[in-house]
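Novice: Following are the structures in question.
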Structure 1
Amino acid sequence: MNDIDLNLPSPGYKALIFDLDGTLVDSMPAHFKAWSQALADQGEPGVFPEDIFYAMGGRPTRDIVEIINGEKGLHLDPDAVALSKKRHYLKVLDTVELLEEVASFARDNRGKVPMAVASGGSRVVVEKTLQSVGISDWFDEVVSSDEVENGKPAPDIFLETALRLGVAPKDCVVFEDGRAGIAAARAAGMEVVVVPTHLHLD
């Protein structure tokens, strides 16, 4: 991972909300490897190329499988793919590291303002990832895609996170790397700090 430049928020925010994969942790290569292996398990290697994977970053696994099915005319079982992908990801979890530019900002604000993680991943995977990099106790709330009706780019997860933190959406700052997550945070009426890890905005 190359160094990244962040346009950090001005003082005045009342809560910080962080996406996890590609934002707090450099886990996207591990997730792509897990996706590739899971789809190969289903007899469909190569249907989810790396550029499309990054473009869909932040969306729940099952939603992505439905998109792949629609675009490729396939009949993959979203639950089976999600289970296989989770299993493969957990095998390579030890390769995941903190994205220090974002993590250092979170570390500096720990205990000063309410902070949360809002991730498109499943609860189990999110919690295991936070544990693996030693930051589980940094956050007041952790909200996963399992806990909201609509995944990113819908604003549900960020609105639910703000509700749990007890902070108005307009007073929250979101750190996000994925197009879907950026759109979701903006739809929730929140300020967004774009984390340009694997994202190339036009």
Structure 2
Amino acid sequence: MIHVNLKEKERQWIEEIEKIASSDHSIAERIEAVKLLSSRIENYLKEAGDNVVIDELTGFVSQAFLGQFLDKKFQESQNFNEDLTIVILHLKLFSVFWDSFGDMAAASATSLIADIIEKTVRDSDVVCRFENDKFVIIMLDTDATQATRISDMIKHEVQITNFGRNDHLGLDFAVVSKNQGYDSPDRMFEQALNLING
């Protein structure tokens, strides 16, 4: 799962930096260790792909990557006669929460929701942060029933989460699968947006 790998790597890199900073080695050795780590991070990100742009807050792929990835996976699903499902998760009343409690509370809530999503989706799923109040999950070789079950689990966890203000956020979702008769990824995505915005 792209976002999990990057989030996990980010945690590992932070731990390594903390170990280097607190080590008994000389300053020169610590500087060299940081340079080596920096080189490893750079190589990892290059291997992940130049077009993968990461949302800093969530660790998920950003909106800039979504279209290209969806086009590619749609074509692959056609070639292998597999289903492909798009899920759009929409945080209800997120703008009201943001206006009421401010930027830090909104960022904290977004991060908590990202953690819930990360713990619930499967390794093969790709998650994208979309706009401020939406997440898109691309589920490979997955039908609408499977996608709905996973989305319901995410919705339940979000509903029972206290976001630090004795406030809870709701979540709606839309599920659209290729095997429902869609012949292009754009039409699938447009339908999912229509369902969520409808």
Structure 3
Amino acid sequence: NGYLIDQFLQSSTNKRTDKYGGSFENRARFLMEIVDAVKTVVPSHRIGVRLAPNGAFAGMGSEDNYEMFKYTMEQLSEHKLGYLAILDGFGFGYTDKCRLTTAFDAKTAFKGIVMANNNYTRDTAEGVVRSGSADLVGFGRLYISNPDLAERFQNDWPVNPEAPREVYYNSALGGKGYNDFPFYQAKDELSN
């Protein structure tokens, strides 16, 4: 999402001329060193890495992103991680400078558990898992407005729309709208 590790991976932001810039191997070096360091204190099967190859946030987006992130996912496979989470699709802004990297691409490049994430609904999540493009789907923002999201999916209860973005970043709200959404109650429960 445009943060430090992403800035090393993407040629649009990584202008380094040392061992951390230029080639795919060099641009992935920082991430691989982090994974190696974490593996000294945590077993690799308990480590997950999240990548956001398609985002335009904070000036991200490079012509070689598809190839760069494919290379990175292949290298991460060697670490036998617990999972790879990929922010796939268009939902968080898309840079259109390169081919879109999908959950299917991640599943092909990464030999392990792939978690897709990015504005999925219950139906689209079930579809990506059934297709074999991902092993599971992560939900983040939708859980804020639906603290019982799994139960809503299981019981076909209505799902609240995503919380307004201001609640994520406006500390003046004091958490209002961030962690105070109610759990679902059926209409007959409300009348009792």
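Novice: When helix-only ellipticity at 222 nm (-39500 (n - 2.57) for each DSSP H run of 4 or more, over all residues; to 500) is computed for each of 1, 2, 3, which one produces -12500?
Specialist: 1
Novice: To which of 1, 2, 3 does the computed value 19.1, 64 (Rg and Dmax of the Cα atoms in Å) belong?
Specialist: That value comes from structure 2.
Novice: Okay, moving on. Give the label, chosen from 1, 2, 3, of the structure having the highest value of relative contact order in percent (Cα under 8 Å, 6 or more apart).
Specialist: Comparing 1, 2, 3 by relative contact order in percent (Cα under 8 Å, 6 or more apart), the maximum is at 1.
Novice: Here's another thing I want to ask about it. Using the calculated result 15, 44, 35, 6, 0 for P(r) over Cα pairs in 10 Å bins from 0, in percent, for residues 11-122 alone, pick out the matching structure from 1, 2, 3.
Specialist: Checking each candidate, the match is 3.
Novice: Given structures 1, 2, 3, which gives the highest value for distance in nm of label points 7 Å out along Cα→Cβ at positions 131 and 171?
Specialist: If we compare distance in nm of label points 7 Å out along Cα→Cβ at positions 131 and 171 over 1, 2, 3, the biggest value is for 3.
Every read-out reported here was derived from the displayed coordinates using simple, explicitly stated rules and does not represent laboratory data. Keep in mind the model is a prediction, meaning the values are calculated, not measured. Cβ atoms are built from the backbone, for glycine too; each structure is taken alone.
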